[in-house]
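> These are the structures, in structure tokens.
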Structure P
Amino acid sequence: MPKGNHDNLQSGQLFSPSLAPGGRFVASVHEPSRPNIIVYDLLNDRPSLKTDPNGSFNAVAMGPDDGVLLAGDIHGELETLNAGTGESIRRFGTPGHSRNVTSVAFSPDGSRALSGSEDFSAKLWEVNTGKEIQTLNHGAGFVTCVAFLPNGKFALTGGNDGKVKLWELVP
């Protein structure tokens with residue numbers, strides 16, 4: 001991997017950076033007033049994907065195989081995208097979240113996903129079907145970050161209420 005300053009992704013604010021497990025690609029959301037997703041190829045020191053700059057994405061995570069992105073938007077919806085083309089693979093179940101999705105994560109094996117939202121909840125999803133499996137009610141604060149523990153059986157949510165919560169996920 002080249003060493004250098006990779007600050008030339010795009011001007012503006014950067015949100016939700018996600019490094020692919022192999023370490024070659026990083027995905028991030030830029031310009032939240034006109035959000036778009038950029039996937040940057042660190043090996044070749046260039047962007048490999050830029051989605052429509054008039055999009056509504058607010059959170060992104062790289063999948064475990066580098067070929068899939070999980071994206072959440074300002075309308076509370078999630079979808080998987082092809083990391084090379086930006087094309088939609090699957091939109092997740094409706095209703096989804098009732099407010100802005102603030103964070104997303106794939107399980108270590110890529111079969112499940114988590115999303116956190118300003119609706120005070122996190123949701124567990126089955127990636128292959130886009131169906132909601134479980135809702136985690138964080139409490140009185142927006143869920144600002146979500147993460148799986150390495151075994152995939154537990155999750156963490158963090159909120160703007162200053163609390164971090166540990167959850168046992170349904171099998």
Structure Q
Amino acid sequence: MGDSEWISASVPYLAATSGAPGDAWGAEAAAEGRRGSQRIVQAGEVEAPEHVAELLGLPAGQRVVARRRIMYLDGEPCELTDTYYPVDIAGGTGLAGVRKIAGGAIRLLADLGHVGVRVREEVTARPATGQEREQLCLAEGEPVLQLTRLTLDDSGRAIQADVMAMPPRRQKLRYEIRIG
């Protein structure tokens with residue numbers, strides 16, 4: 001992989017780490033000789049956006065715990081990530097705060113008894129919003145890829161929804177699928 005391209009696979013973000021203090025993003029970047037970091041911009045309870053309530057199987061207007069982050073690769077903003085959790089899962093936990101979580105959110109969810117076993121992802125391209133252009137340093141008219149990920153537990157309950165926006169330049173999403 002050259003400096004101008006970033007290949008991201010979803011799998012490292014779906015399984016809890018072995019209790020290591022770092023996060024999957026930092027580890028993935030470090031494995032490629034790069035530096036991955038993040039800044040938590042906002043966290044706490046909010047009214048779920050309509051599409052998020054639908055994803056999580058919640059009534060319109062339901063409150064959720066949301067974490068908004070800006071992800072950086074080698075000091076440059078490369079992704080905006082909004083993660084949403086049902087309040088009965090994440091309310092009053094570290095997921096509702098602006099501090100980084102030792103071992104990451106997936107580890108904390110597992111410690112709370114919520115383990116994802118199935119994931120649905122959808123990738124679309126769309127125009128960037130003004131805020132996305134500003135935060136990702138995009139040119140006027142430059143689009144973003146939007147990756148929406150829904151994580152479900154073994155009963156089929158939605159435990160986490162992620163909505164990520166990233167510039168398509170330099171991005172490559174990698175999916176490996178095992179049949180049988």
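Please treat every number below as a calculation from the coordinates, not as lab data. All of these numbers come straight from a predicted model, not from anything done at the bench. Cβ atoms are built from the backbone, for glycine too; each structure is taken alone.
> Rank structures P, Q by distance in nm of label points 7 Å out along Cα→Cβ at positions 24 and 144 and report only the one at the top, that is, the highest.
Working: P: 3.5; Q: 2.0.
By distance in nm of label points 7 Å out along Cα→Cβ at positions 24 and 144, the leading structure of P, Q is P.
> For which of P, Q does Cα extents along the principal axes in Å, calculated from the coordinates, equal 41, 32, 30? Don't skip to the end; give the middle numbers.
Details: P: 41, 32, 30; Q: 41, 38, 35.
Here the read-out was taken from P.
> Once relative contact order in percent (Cα under 8 Å, 6 or more apart) is calculated for every structure in P, Q, which label goes with the largest value?
Values: P: 12; Q: 25.
Checked P, Q; max of relative contact order in percent (Cα under 8 Å, 6 or more apart) sits with Q.
> Could you tell me which structure in P, Q was used to calculate FRET efficiency 1/(1 + (r/R0)^6) of positions 88 and 160 (r between Cβ atoms, R0 = 30 Å, to 0.05) as 0.50?
Details: P: 0.50; Q: 1.00.
Answer by label: P.
> Upon calculation of helix-only ellipticity at 222 nm (-39500 (n - 2.57) for each DSSP H run of 4 or more, over all residues; to 500) from the atomic coordinates, which of the structures P, Q produces -4500? Don't skip to the end; give the middle numbers.
Values: P: 0; Q: -4500.
Value -4500 for helix-only ellipticity at 222 nm (-39500 (n - 2.57) for each DSSP H run of 4 or more, over all residues; to 500) corresponds to Q out of P, Q.
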